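Down below are the structures I want you to see.
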Structure I
Amino acid sequence: MSRQTVDEVLQQGIHGKKEIKPEERRKYLGTLRERVVVVLSQGQVREKTVYPEITSMLQKNPTATLLLNGAMEYSEISKYIDLATKHKVAFKIVADNGKHSDLGLVLAYDTAIDKEIITVEKRRKSQNGQQKKQGFFSRLARKLKRKR
């Protein structure tokens, strides 16, 4: 063995296998940005209902793989596992200890597709029925202002 390869082997043994774009891989649950179809944050995955955008993306991309963040509770990601199973899309639960990602779901291919917009807009809570109930003093103050 030449001197350079021995050094490379030692460095690899000390620091681990070399990765291309390790920060990007950590963020996108083990894949690269150029392979991603769509992503959801952990907060979006925790919502009670499934995003319809994910359902349509699973239907349009049956050969892609759904990557789910293993740091999240199973009860939070199970609805997407069921959805992937229903549409016959492969899925993986990525549970890398020591690697943190704000993303909860990534739909990606094995090869680059270079899709420009990969995020889904967060749902806005409907305004109907969501208004805060005003307290006694707020109503009293409003009535006093009207009388002036």
Structure II
Amino acid sequence: MKIKVEIDEEVKAIEVLIRNNAWNEEVEQLMERLKERKRPYFVGRKEDMQHVFRAEDIICVFTEQDTIMVRTNQGNFEMRERLYELERDLPGNQFVRLSKSVIANLDELSRFEAYFNGTLCVYFRSGEKEYVSRHYVQGIKKAFQWKRKGL
């Protein structure tokens, strides 16, 4: 892939042109990435305190007894948003769904281990682990393909 940037003082708004010999999945995914508008900050609650953190500070998002929690290096924080809302607001090139109840930061994963029945065991850099249901394995493979391409 070739990337070219032109700076022109007369341009009023950012313009992006994608050229390819055909409309394919890679073009489609590039279009989706470009359309993403993500939140710069998230707010979580721990006891009576509100904590502000960035998406890159998040290790994973998970459910715990009907509560949405975010794990960071500073601890676990309770979130007001639903899991699907956080999934929508997190950068799609950095986060991936592991199961119905867990979303992980790709940069925080250290290794995978095949588990029985086609599932995976995912280990985080922190030493914690989560199990990936078969339904989400393909999405993880795709996410790492895009991560390797630098998108």
Structure III
Amino acid sequence: MKHQSFMLKSALLIYIIAVLYITLLAWNYGASLGPAGPGGRNYNVIPFRSIYRIATFSPTIIDPIRILLGNVIMFVPLGFLLPTIWRNMRKQMTIVTIGFLFSFSIELSQFLFTHRVANIDDVILNSFGTWIGFMIFSFYLWTKQHVLIITK
């Protein structure tokens, strides 16, 4: 059991490092959709504005899938791993709030320390991904508790 806990916590740590690398240090893919803020930085504080623009004005279906679905999928592991590792984090609101706060802190860091676009839509999509991860965990837990597997 301790080995499994160590492996899960290690996976969470690697996941967090990967998300921070992707969101703060890796490529800067996307358009500056908001007004220039302090230091010429760009931001979007209007919910669903960039989602609408990406879905409507992208020349192919690839960009909306990569950008929108990528923001959702990137946070699914967080919603699954947290309640898997810690029993006291098995409440939907707790997990979604943690996902929201993690995503918000990334967007704030992007605004303050990088030349990327800080975007409320990313927070919305990331929080939704966290919720999906929690729902997958909930289904896993329910299945584990209610489905009897008979082996010969």
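Worth pointing out:
- Answer label among I, II, III for the case where volume of the Cα convex hull per residue in Å³, calculated from the coordinates, equals 156: II
- At a computed -7000 (helix-only ellipticity at 222 nm (-39500 (n - 2.57) for each DSSP H run of 4 or more, over all residues; to 500)), which of I, II, III: II
No value in this document is a laboratory result; all are computed from the given coordinates. Computed from a predicted model, the values in this text were never measured in an experiment.
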